[in-house]
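Below: a set of structures, written as structure tokens.
Each reported figure results from applying straightforward, stated rules to the coordinates on display, with no laboratory input. Here the structure is a predicted model, which means the values were calculated and not measured. Cβ atoms are built from the backbone, for glycine too; each structure is taken alone.
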Structure 1
Amino acid sequence: MDQKITFSVNGEKRTVTTDDSRPLLEVLREDPGLTGAKYGCGEGACGACTVLVEGEPVRSCVTPATEVAGKELLTIEGLADGDTLHPVQQAFLSEWSFQCGFCTSGMIMTTVALLRNNPDPTDEQIREALNGNICRCCGYAKIQRAVRRAARLSAEGAAIAPAAAQKGAKS
């Protein structure tokens, strides 16, 4: 049965009509046109569809849209501040931690959540956090270097809170 749900995505309130069977990924891509999260496996195993819900990484391809009613969501589109990349995005770029880019948004969103909860992760903690985010072409060494670089940027004072969250806090 269709129902209207309201949630905040990247600092903006959104109301959509959906039902229990419609995945969050579909709602994000089709309703507000946020296409950064990708459809990979459709089973929540590859991480290409990762978004943050209340600051935690969630596989949007297996999450019913109705589960996010009243919650704060963050997608890759909400990280940058205009033309200024988020420190995690910049770290991935600086370390050449992408090739085809299909997994990149999920890797970045998972990294943002990791660094908010653990600003100085060990290599083992990085591997653990990214477990379930699959990259088939770049290799995990570059991704791990990017996470370490982002952690250093954070330690040097770069804000890990995304631009969308900062805007929401000012409102």
Structure 2
Amino acid sequence: MHFVTYSIVYWIDLFTRPVYKDIIINSLDYCCEYKGLRVFAWCIMSNHIHLIISTDGKNRPEAIMRDHKRHCSELIHKQLESFNGESRREWMLSLMKKAGLENKNNAGFQLWQQENHPIMITDEAMLIQKLDYIHNNPVKAGFVDEAKAWLYSSAKNYAGEEGLLKRISLLEIGLRNK
């Protein structure tokens, strides 16, 4: 298992609208169903995403995440270009284009920061710490009073309720009531 965090360039608060968060959820769901991704915990914050993941062994986690991030980047870019209801569109696109032009690996658009290094989870204590960190991130940010109230995370699942990501693999380590 790995703890993964990936962030929007310049820490832009992109994920304040459901349309962008839904792209992430749909892509993760697709990767779980068709690419062998196993998501044990997740949380979408305003400008970054946390996951605890593994795979079924058929595809490497870095290959799945590369494809997931590329796919989301393309869809979010198209959404930003066409969504007239986005008051921040020009500002966000200009920063994302600036980041893309500064990075030789991109063709004039960059959604994700380059630096994200998966952290291998080595024991149960570390797993519990990362799970707690992921689920309490929205609480610490002041978005909600309790973790399970944040719609865009797996905290609901661990509280015994249905969450947005349908293909989540719950960990059986005594955390369901946290």
Structure 3
Amino acid sequence: MILLARHGQTEWNVSHRRQGRLDSPLTAQGIEHAHQVARAAAAYPVDAIASSPLGRARRTAEIVSQALGLGVVVIDDLAEIDHGSFTTLTTEEIDRLHPGWSVEREADLYHWRFPGGESYEDARERAERVLAHPVVTEHSCPLLVGHQMIGRMFMAILERLTPDEALARNLPHGTVVAFPD
């Protein structure tokens, strides 16, 4: 079994800024989300915790780690999709700076690449590498603490979803999704 969780809410989540590979601190609600993940994960026989290297996921994983008494292994490939030059911007700011970008993106969401960043297709390749990592392959119930966008690619692989099906999924803050073997 593999468990997947998203980091707790951040200040940039609240202000609708694209974080990508940058960070903003967890909000008070985000810390509560991390505790919710810990409580949900405690219902499973978690035997390893892996985290994205980004601070928001690492902080969430640390809170879970303290509750479960397990260490955290950081896996670089668990990082969020790189939003390139759109990082730190709101959708309104992107619309103003790059008119028409959303139409182009929606035409092929899976393959569309953030300028100077990544696509969902790129993230899927990283997700596949994570699933081949010893933290996953050598444990019976690892918990992966990551992000919304790459989380969709884990769902695509583990649930055998089409890209469109996976992109329609959501990974809310404070929840754990279980994928049986």
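Structures 1, 2, 3 were shown, and distance in nm of label points 7 Å out along Cα→Cβ at positions 39 and 71 at 2.1 was computed from 1. Identify the structure, out of 1, 2, 3, from whose coordinates mean count of other Cβ atoms within 10 Å over residues 55-62 was calculated to give 13.0. Comparing all candidates, it corresponds to 2. Out of 1, 2, 3, which structure matches 36 when relative contact order in percent (Cα under 8 Å, 6 or more apart) is calculated? Computed on structure 3.
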